[in-house]
Structure I
Amino acid sequence: MKLSLCIVGCGSYADSVLTEIHHMTDDFDFYFASRDLSKAKAYCERFGGIDYFGSYDEALSDPRVQAAYLFTPHHVHLENAQLAARHAKHILIEKPIARTIEEAEAILQAARDSGVRLMVAENYRFLHTARRAKTMIEAGNIGRLRLIDIHVEAYRPPSTPWRYDATLTGGGSFIDAGIHYVDLILNLGGMPSQVYAAIPPRVHRRSEGEDGLVMLANLPDGAVGMINFSRATPKTEQRNWIAVTGSDGWFGFAPYGSEIVFENTLVKRTVRLPAAHRGVRGMALEFKESIEQDRPPLMSGEEAVKDLAIVLAAYRSAAQRRHIPLDELISPSSSELAEGRPQSPFPLDGGRLRRG
């Protein structure tokens, strides 16, 4: 059975995803919506769509459309998700789910009230490397988990104008792209109890948000998670490497790679995997199957709220220079949540970051 899926927001990342999934014609019929009708038409023609729209409301009110894949900027995720929910469309939304816990909870509530499925498009959950890494940890191949060490370094200024604005993004590069690696830590190591983070001096001066962040997380059973994430490292080649250490062994991999290097004190070997991909085919199928089977998707809204809470805790830690317990952000007894106040990822003053 096909799912009629409307692509909402026809930007460059939608192009990357559609390049991998548009040929899945046994599973999806594609529709396209953009506030620029000519862009929606161009995407529809290029990717073999059924129809296109110059209005999000027009697209999501069309009875032919069953679900929406939201590629829109962070600051309109809540608005667009509520629009889809009002029209009873299932929702696949790009990460991060929102800028604040309050916005994220409102999205979850809108989906619950309308009885639609909500999934966040965290493609790292569906990478061959990440799935095999999780299996290796759960099987005890490296003994007791001790450390997840993630290094991501590149020189990459914000790619679109709105990403320079900390209010629109909800922060900087960490909430936008670093959240992938936050999800890797959550997926492989479990939910942190607390985090500590620091932000290096900014290089991309036009950006209001940070362009790098270092985070240390206390994971279950004494394990530790570390992320060194940078979009401002002046080098010609980017580094993207995850190393996982246990009591009896170690392995490392590049997320988009096709192998995992494993070793212990006796042996070293390479685990070969299927050809590398971005994980979006499996992600799209999981969304479709969760609707057909009437079950929560693997990357549910609740899972995405955990990712967001870790990012926001890291921002708060960097601003306040202290360890931040995660229950400050996601516990129902949290005073900020109980009083219904928004939780800003950064202390903001007139849209500008205030340090410390």
Structure II
Amino acid sequence: METVLSRMAAARRVMARTFRVRIVPVFIALMWLNLRLAVSVFTALDPLFFPRLRRTQVKAPIVLVGQPRSGTTFLQRFLCDQGYGAGLEVWRMLYASLTIQFFLKPILPILEIVAPTRWHKTKAHDTSLTSVETDDAGVLLRNFDGFFLYAFFLAFDDQDHLQGFIPEHRDTSERDFAWLNEIWRRSLVAHGSDTVIAKVFSLSIRLPQFLRRHPDARILYMARDPRSTIPSGMSLVTGVLENAFGFWKLPPEVKRRWFQRLYHGLVELHTRFAADWEDGRIDKSRVFVVRYDRMMSDFERLMDEMNQFLGVVPTEAQRKAIAEQGEKQRSYHSEHAYNLAKFELDEDAIRRDCARFYEVFLPPLESAAQPSPAQA
């Protein structure tokens, strides 16, 4: 998995053997390679046409970290909507050059019709080219790499490639962080903002490396019960695969192997962060823990604490929006219920496998209401 071509070959092998799709991946690969070349050329030209880019630096970014389906999308979009900073839309990750974006912006409605984001439209997570989304997608689109690639494709391969996405075995942090810095700078210019609001779930297993590169970063760590995030995350991925390829028609043994591999990957995201936290590899003063249950039941007070952590004095309009959202949160009832057996999951096994995460981040809520070392 060391080269783009080896990863593309593995993905094509999966497409052919698992989904019986052989020709389309070749055309997609050629399109992606041409797009990457165009982006590389025009990002080099961006400073000529956008002089502000030369002066723009990423300072004190606000970065949401947490497992998929832990509330990261809601909070990122809320902070962007309320003027805390700027997040990256999908199309700005795909067409990362400001120059390319200038010419494509008028035809975005046309591009939306053929965009692969249409496979991602679900009740649980609606998205589009113009939606603010996880910055991990930017790494996938640039390097055809990362946990997304594993979840959607490589976990189906005969060989399990999970170790290739664990930093101890293969650390792509410098490459990925350098690219994130480039697309963040361009996002700041495009939005006329001075603060990045990013969402990078893959930092769950490499936050110490990120904080060494960005010691001024402010991390919002989202903590939600793995018995909810794991089946919800698996449902999200299977929903995309079903829309694109007909996942539920696959042979039982293929689905079972994929369930097991993705489960272990999601458990790794939970337990690695807890281990780095407890073992002192994370500077706790740079992290504010956002519990999902508090976000739903005590949004206003949680936002007060978060604003103090971020050094933000909210405007009257922001206070009003926070109060209104708090009322919505308390009256919200999810329509989504996930059957663990559908994904061959066991509630007790999740509790055991994620025991360290529960102990560190999900103590009884009454004790969690007291300030943590990072919030005191």
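Values in this text are rule-based calculations from the coordinates and carry no lab data. Since we're looking at a predicted model, the values are computed, not measured. Cβ atoms are built from the backbone, for glycine too; each structure is taken alone.
Just checking, which of I, II has the largest value of distance in nm of label points 7 Å out along Cα→Cβ at positions 197 and 229? Could you put the intermediate results ahead of the total?
Values: I: 0.7; II: 2.0.
Once distance in nm of label points 7 Å out along Cα→Cβ at positions 197 and 229 is tallied for I, II, the winner is II.
Distance in nm of label points 7 Å out along Cα→Cβ at positions 77 and 253 was computed and gave 4.1; which structure, I, II, did it come from? Don't skip to the end; give the middle numbers.
On the way: I: 2.5; II: 4.1.
Here the read-out was taken from II.
Have a look at I, II and say which one yields 22 for relative contact order in percent (Cα under 8 Å, 6 or more apart), as calculated. Let's see the in-between values first.
Working: I: 18; II: 22.
The structure behind it is II.
Can you tell which of I, II yields -17000 when helix-only ellipticity at 222 nm (-39500 (n - 2.57) for each DSSP H run of 4 or more, over all residues; to 500) is derived from it?
Details: I: -9500; II: -17000.
Among I, II, the structure yielding -17000 for helix-only ellipticity at 222 nm (-39500 (n - 2.57) for each DSSP H run of 4 or more, over all residues; to 500) is II.
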